[in-house]
Structure P
């Protein structure tokens with residue numbers, strides 16, 4: 001019975017604890033490293049476009065201010081990841097975690113942050129982006145998301161000259177004459193370029209010794225006691241030299257007497273102290289006399305072809321028949337017909353001109369074809385003219401260009417009339433060759449070929465124009481006729497040389513008469529922009545530089561476009577891409593038609609329709625809640641209801657426990673009563689027999705009156721231990737962390753070590 005009693009109490013305590021689990025709405029807080037998409041959303045809604053201002057190219061280490069926005073909708077989220085560079089300076093509603101950026105709330109469609117470009121030579125950076133537009137139904141259905149990738153190339157920096165530092169000689173300060181001297185240094189290039197072309201010069205007593213240029217080790221054979229040596233380093237990165245750096249000086253001292261190679265010559269006089277086969281280097285070329293084919297010539301040590309000429313001087317060290325190549329054409333002088341001309345080696349026709357230069361290498365009579373016409377200069381009458389080779393008539397004009405190749409008196413027929421220019425009175429006019437009266441007009445065109453005073457009879461009246469007072473016979477004397485030779489014209493109002501009858505712009509203002517607003521034929525026609533061109537033909541009636549065919553407002557110079565087709569020009573339209581909006585009174589970027597609060601720049605929407613604007617509403621998507629006084633993510637109304645429910649549950653539990661305790665006490669009391677009657681019956685009877693009472697009936701009632709006195713000590717211990725723990729308030733667990741998994745379920749980690757998930761209507765323990 002005792003075990004059963006505690007089991008019942010434990011069961012009710014468990015029920016009490018379960019009844020205390022709070023019910024709290026979930027909220028979107030973004031998700032890092034999700035630029036590949038949002039699998040927790042079904043992507044069944046309209047897909048948004050991702051707008052951004054990431055650069056096309058970056059400079060190493062530079063900071064770029066970035067804005068990410070979505071093309072449509074009023075609520076959404078984003079995620080951006082970069083494989084190079086870093087993010088900083090998160091704007092409102094933005095969270096940064098390493099190389100990932102995301103939103104912290106779902107109530108916006110535009111976010112800002114900074115991207116810091118990577119270090120130099122990092123290469124192309126890749127930016128992955130995902131954007132989500134939510135439909136605010138509190139579920140993961142009906143939403144739409146899309147992804148985008150952007151690459152940013154690197155602007156490589158300019159080349160920086162390299163540096164040489166820490167130039168050190170070893171040995172330093174003093175070095176024995178029989179010791180080699182080495183130099184070491186540190187090379188550095190800001191661009192990371194490798195070393196290439198560095199100049200190393202050794203100086204003896206302040207003078208450069210060119211024989212040791214580029215060596216990092218100065219041989220002991222180069223030094224003599226008493227000399228002072230130093231080295232200079234001029235670093236190069238293959239492109240540019242850096243500053244010249246000089247080492248400390250080293251004094252050459254006498255060596256200690258030793259014979260390291262045991263050849264009988266002390267190291268102090270042994271040119272090769274570590275080579276027992278050599279001890280002398282007469283010519284100082286670094287090769288011992290015993291192994292030197294030219295021991296007295298410092299420039300030579302080997303004669304591979306045994307022709308008596310050292311390999312260094314022998315252009316053909318392995319060919320005993322050749323030693324020189326004077327012109328450096330790789331053909332020895334002995335075999336070279338032109339030993340001093342690197343461009344020639346052979347003269348096939350023996351004309352003294354090498355085959356490479358001889359256009360006719362097999363013709364001894366010809367070598368040059370200056371005009372490259374295939375005829376040698378010696379045979380070509382025009383050696384510098386590729387178009388000519390012959391001059392049959394000897395007039396110095398080639399036959400190809402001579403219109404009369406057999407007539408030395410003529411060469412040209414400019415007008416191609418068959419008469420040479422020298423004989424043609426009009427060499428440039430194919431219609432004329434003679435001028436009988438010498439008046440400068442050819443006989444064919446001269447109306448009076450025998451009268452040098454007349455050439456033209458415009459009106460064909462038999463009287464030459466020079467004598468005729470009305471040349472065109474239009475009734476207007478020549479002195480009054482602007483066009484005396486044109487019977488269809490007499491007047492030129494704008495003096496442009498075109499008669500008014502033929503002139504399409506009589507006043508010369510650049511506007512055709514048919515289009516000119518000032519022309520009498522156009523009086524009364526519209527000229528909106530006052531440019532003197534009537535609207536009927538003016539391609540830009542209002543003069544706003546937008547042609548009427550594409551001008552949505554051709555008569556209004558202040559407007560030309562109506563992007564959203566709402567009848568309000570873009571200049572006057574605060575929302576030129578939204579046909580439903582034109583005005584934004586409070587300047588909050590939400591049109592008055594959509595703005596529930598058109599005069600309040602801080603508010604525009606009331607998503608849950610509770611009469612409290614979203615920015616002031618702690619729960620903009622929950623019409624039942626508006627405040628969260630303690631900032632725990634639970635609305636004040638729900639929290640108060642939860643607290644009231646908890647108190648009610650506690651009261652009920654206490655009542656239940658009291659009732660259970662009373663029931664248990666009653667059972668124990670009844671058991672105890674039965675036991676007491678059996679055990680103490682005789683004693684009670686003895687007492688009863690010994691009592692003196694006035695009312696005999698009280699004797700039979702006495703056990704019934706004494707029964708509660710016997711039971712009371714038993715009931716008390718049972719009630720106290722059970723009721724005491726229940727009376728203590730059970731602290732409510734608090735939320736430590738909240739997140740949404742890939743399947744779209746929202747989870748919480750609680751302070752009591754439990755985990756809960758949102759079922760859609762309540763928080764359920766896992």
Structure Q
């Protein structure tokens with residue numbers, strides 16, 4: 001059943017006004033004898049006219065008589081008594097002693113205000129707010145409420161808080177709204193206090209604090225406020241600030257319903273239908289909705305439709321459900337618009353019609369049904385009811401999230417757009433954050449479909465990030481836990497990816513050796529997310545999988561491998577210092593493996609190459625780490641051998657073939673830096689070439705074939721054989737896949753000649 005959650009409840013603006021004579025106390029009035037006041041009034045004493053009006057209005061010393069009160073207030077007001085003007089405004093507004101007339105009410109309130117009666121400021125604000133007797137003007141309303149608050153009218157704080165909250169007549173500011181509600185509550189406003197509960201609950205304008213929200217609801221419940229009963233019911237229902245307890249939730253919902261708090265009818269019905277906190281009873285669920293209908297509550301038409309839609313306490317009847325939804329829609333119930341849209345979208349109870357679905361979803365959204373934004377985002381994303389429109393999908397998804405921070409579909413659709421770069425610039429970090437938020441919301445929602453949908457999107461994310469193993473794990477998990485999921489919703493991006501998934505590949509079938517190589521140490525640097533340059537596609541996957549091969553296939557102990565993602569310049573220097581210290585204590589008996597995937601940059605003046613840390617930028621080589629320094633640092637270590645793998649190019653190009661944003665627009669042919677000591681260097685590309693990705697396998701092309709050879713040989717391969725294989729495969733595949741040449745190079749220090757060709761990484 002549809003639930004009206006507390007997190008979705010908007011602050012209700014309650015029109016409470018105070019009007020008074022600041023110069024006339026009731027005690028003073030009691031001192032006058034009616035006869036004397038009448039004589040004075042009839043004799044033309046204007047103050048006496050005002051006093052007499054007050055006496056008749058309140059029934060002080062005379063029988064209450066609004067007609068007589070109006071007559072005497074009119075005489076006083078016509079002669080400039082400001083307080084009498086205020087009372088005339090009040091009587092015209094309420095229709096007491098005179099026919100109700102908002103125009104006259106506004107006129108007299110304005111006269112009173114112009115003559116210093118501060119008690120009417122709130123009335124004027126309310127009339128401007130509602131467009132009563134004057135053109136609606138939120139800015140003017142805000143001005144008068146502000147003046148009223150400054151003059152000590154407590155209820156004005158609720159108005160101001162609500163206007164700050166909604167951004168009406170002022171810039172939307174939840175923090176200021178909170179301050180207003182807090183001040184009003186501290187001065188005794190119950191409406192402000194209830195608003196504070198909502199703000200604490202949702203963490204709007206303040207730190208989220210369920211306990212304070214509960215405290216407020218309990219305080220208001222003690223005063224017999226049905227809305228507070230409802231609030232406590234929902235706190236216990238969802239476990240906000242209290243231990244989740246469905247029995248207590250039902251108890252409070254039922255108490256609110258008995259107090260004729262309409263939203264509680266729905267929740268009582270829901271609890272009976274679900275059997276939460278009470279014995280499941282669909283007949284009772286239906287009864288409570290019917291009770292609403294029988295009492296002429298238009299909003300209940302929508303719920304009747306819901307009951308018939310699901311067959312709760314009645315026979316399932318989609319046609320009857322559609323009738324009730326249509327009836328609700330005809331009466332302006334916005335929630336019904338969304339149900340009608342859904343039925344048109346799915347062809348339930350009515351002929352399927354995507355155009356009608358779009359129309360009704362749009363109508364729902366235009367009328368404040370927040371959930372409709374996510375439906376519009378979904379339909380725009382998949383192209384139902386028209387062509388795919390990723391920009392609309394983005395806008396609707398953002399609106400969904402803006403209006404409901406817990407909107408799961410909105411988070412998911414926006415994440416999918418960022419995953420693929422549809423209608424937005426591709427942003428994996430944003431996509432990842434949105435999916436995690438959606439999954440967090442799934443836990444609160446409790447719907448079994450939402451986690452599957454969102455996990456499917458997370459699988460997409462892993463695939464695009466290059467982690468096909470995790471993508472497949474998610475796909476398999478969905479099929480295991482919800483075997484009918486894909487049959488129900490059809491093909492998704494993830495299911496399409498799985499069709500092309502290769503069971504045996506470098507990421508999936510990593511050979512495992514038993515022998516441990518205690519004297520081999522590896523530093524693996526994977527720089528993907530740059531602070532000032534575009535990302536290096538698949539770099540993290542390259543580094544992650546290479547580190548796995550070091551551990552599983554080459555036999556390096558876990559402690560011997562330093563795997564660093566998104567290394568800064570200081571991170572890089574630290575890891576090199578660690579290798580220096582290790583080699584020093586092993587006195588030439590240990591081996592070094594250094595792997596780097598990321599940007600390389602050229603020095604345009606001397607043509608030297610540099611590794612680019614994630615905090616560097618391409619136009620300034622001083623922010624990089626020179627290859628000469630790298631070779632000098634590693635070459636001068638007392639090591640048995642040093643093997644370097646560089647999946648980077650140093651021409652100023654990126655993996656996708658474009659140039660780094662901060663370098664010049666042409667590739668630079670860097671000079672070959674000479675290795676030192678007992679060092680051999682494998683580079684992904686040479687000269688002015690680009691090191692390309694291998695998109696099919698989510699790796700750099702160079703790293704993919706490096707791993708492929710280690711996989712095929714289980715790590716038992718000479719560096720000569722490894723070099724020949726990688727060079728040949730990369731050159732061939734780059735021409736086939738990218739249409740451009742990429743020629744890996746292998747350089748060795750002069751000291752070792754060709755001896756390196758017989759070296760092995762695993763021995």
Structure R
């Protein structure tokens with residue numbers, strides 16, 4: 001697989017620059033740095049010059065039109081922290097800029113094997129003298145707090161003064177757009193200066209959030225080389241009023257001369273460290289002693305292991321293959337693994353959705369890590385466990401006496417959704433997280449995790465359903481909730497929610513049977529959580545009686561009790577410029593029609609296929625296909641998976657194509673705000689769950705693959721029960737080889753097989 005994405009000689013304009021800021025960002029799950037130009041852009045340009053720390057936040061006001069009981073009045077928001085990217089060269093007083101002089105032979109490279117981004121170009125001054133630039137950036141996977149810039153200048157025929165300023169700015173603002181509900185609507189100052197230090201060649205800026213009381217320290221150190229020789233003539237100054245540190249130097253250069261500036265930036269925050277300053281000092285001392293080459297080597301080593309676990313290759317379509325590789329790499333860049341953070345909707349690539357974590361993580365991104373890098377998946381689930389107490393508090397705020405209700409959008413555990421009809425009302429997030437816990441266990445067999453964390457999550461999410469719903473005419477019904485489709489809100493018996501709640505309860509009850517075998521631990525669990533046999537019996541009654549709406553006339557599962565009573569929105573006659581609908585129509589107008597923003601009932605059919613017949617699933621798919629806009633990036637991938645399951649291969653490939661290149665082609669026109677991380681996870685699922693027909697059954701891994709039209713085949717690696725499998729799908733055959741671990745029971749095209757170390761299972765078709 002080609003692990004490289006490159007843009008060459010593209011038009012240098014405002015639209016391309018801000019898009020590339022997203023596509024070429026650097027992140028490692030802890031810090032994320034947008035791919036902004038070190039030298040900056042014209043002031044009139046709309047750019048998002050951002051550096052972010054996963055899980056680091058301030059509190060911002062949430063304006064409500066009316067002060068109703070327990071509505072969200074403030075929210076957590078991810079912060080743009082210190083800008084350490086700025087490097088400004090001047091050639092005989094002329095400032096380097098992509099927008100003055102002449103930039104030629106320009107290219108930007110995302111190297112996913114070495115974990116770096118590179119910007120190469122040739123530039124002419126106004127008087128036609130030439131210099132070359134090569135700028136390499138890295139956020140380290142070996143040292144998560146480290147960001148580096150390797151800035152190299154070579155004179156072609158320039159002779160004169162070269163002056164360079166390298167800045168560290170402690171006071172920055174977040175990006176905002178009052179016209180887009182996916183972005184912050186107001187500009188707030190979130191950071192204030194706390195202190196600053198200069199220690200030898202290193203500068204430290206400490207800032208503090210205005211309301212959350214958190215602290216962050218950024219530290220910057222430089223190494224400067226002239227023609228390979230260390231240069232010690234740079235001057236370091238701190239401007240207290242601006243809370244800014246500047247390293248500057250001026251030298252004479254001649255044709256052929258090379259100047260190299262290695263800039264180390266370290267970020268530490270009080271979410272993870274009681275003493276940020278000491279943590280920054282210790283880290284900076286270590287990284288400068290080890291040097292850049294050491295971290296380049298460690299970066300490559302880390303990624304080699306990552307790709308060994310998660311390699312996926314599409315044969316016969318190099319462009320599509322590259323897109324899928326890009327998506328998988330972005331997921332890795334986005335994933336918090338320290339238990340203090342998760343994966344934001346935009347990863348660490350931009351400020352869309354303010355750095356909030358949604359259900360996206362568990363339903364669209366976590367499956368990728370479960371099947372390839374389960375340690376990362378466990379870290380993501382660990383985060384949900386750490387905020388379980390806040391989820392219990394949230395349930396109480398909404399009037400529930402038992403159980404936990406996870407917030408719809410959050411960073412540190414507080415509900416940050418301001419519009420509750422399409423936010424807090426999405427109770428299905430509870431079942432989504434429960435589904436992820438069960439999936440992790442089914443794939444890994446990690447019973448230790450279940451005993452320590454997983455069973456408690458399942459219990460407290462399951463408990464909530466008993467309090468939310470009620471029995472009516474012998475069926476258990478759940479009223480006044482919102483499903484995944486945000487164009488239909490506050491409904492009774494949303495099919496997806498009811499099905500997911502049923503699964504949540506059933507899986508908890510099933511796993512209690514295993515837990516009971518460990519009597520001492522089971523008794524301890526029951527005592528700690530006041531769990532009784534009577535409550536278990538009540539849960540079983542609820543699961544058995546869960547109402548799953550069905551329409552006898554259409555032979556489909558209605559999205560909710562009132563959905564089919566509404567007129568159908570005419571999508572064919574809706575002007576293209578009116579999409580996405582949420583930006584052009586009042587919510588109440590949308591709620592009165594049969595129109596879906598995204599897969600809802602169709603998603604339920606993918607996740608819980610055993611709850612309905614294949615005929616019903618097919619009928620539902622065809623019905624909802626006609627009224628779904630796919631305004632959400634989470635939609636086409638699900639339609640692709642279900643189409644594959646139904647044998648609609650042409651449709652499956654069509655929907656997959658939209659999903660695979662969503663950000664690279666900017667099909668939703670908002671990639672500038674950050675990547676669509678969930679769609680990237682969905683793209684992976686569309687291949688592995690869709691085309692390959694992967695299912696995780698009780699005692700086996702099931703595969704029923706086919707090759708989409710236009711492909712020659714595809715291969716992928718997955719981890720199952722601590723074993724690493726290599727799957728090769730060809731037009732007339734499928735083979736599975738056990739690369740690591742013990743024998744694994746599989747079912748291939750309906751035939752039970754057992755993989756043996758060193759041998760390959762092959763079935764011809």
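Taken together, the values in this text are just the output of simple stated rules run on the coordinates, not laboratory data. Since this is a predicted model, take the numbers as computed values, not measurements. Cβ atoms are built from the backbone, for glycine too; each structure is taken alone.
List of remarks:
- Value 3.4, calculated as distance in nm of label points 7 Å out along Cα→Cβ at positions 85 and 197, assigned to which of P, Q, R: P
- Each of P, Q, R could give mean count of other Cβ atoms within 10 Å over residues 357-364, but the derived value 22.2 comes from Q.
- Source structure (of P, Q, R) for semi-axes √(5λ) of the Cα gyration tensor in Å, computed value 46, 29, 26: R
- Here helix-only ellipticity at 222 nm (-39500 (n - 2.57) for each DSSP H run of 4 or more, over all residues; to 500) was derived from just one of the structures P, Q, R, and that gives -4500; the source is P.
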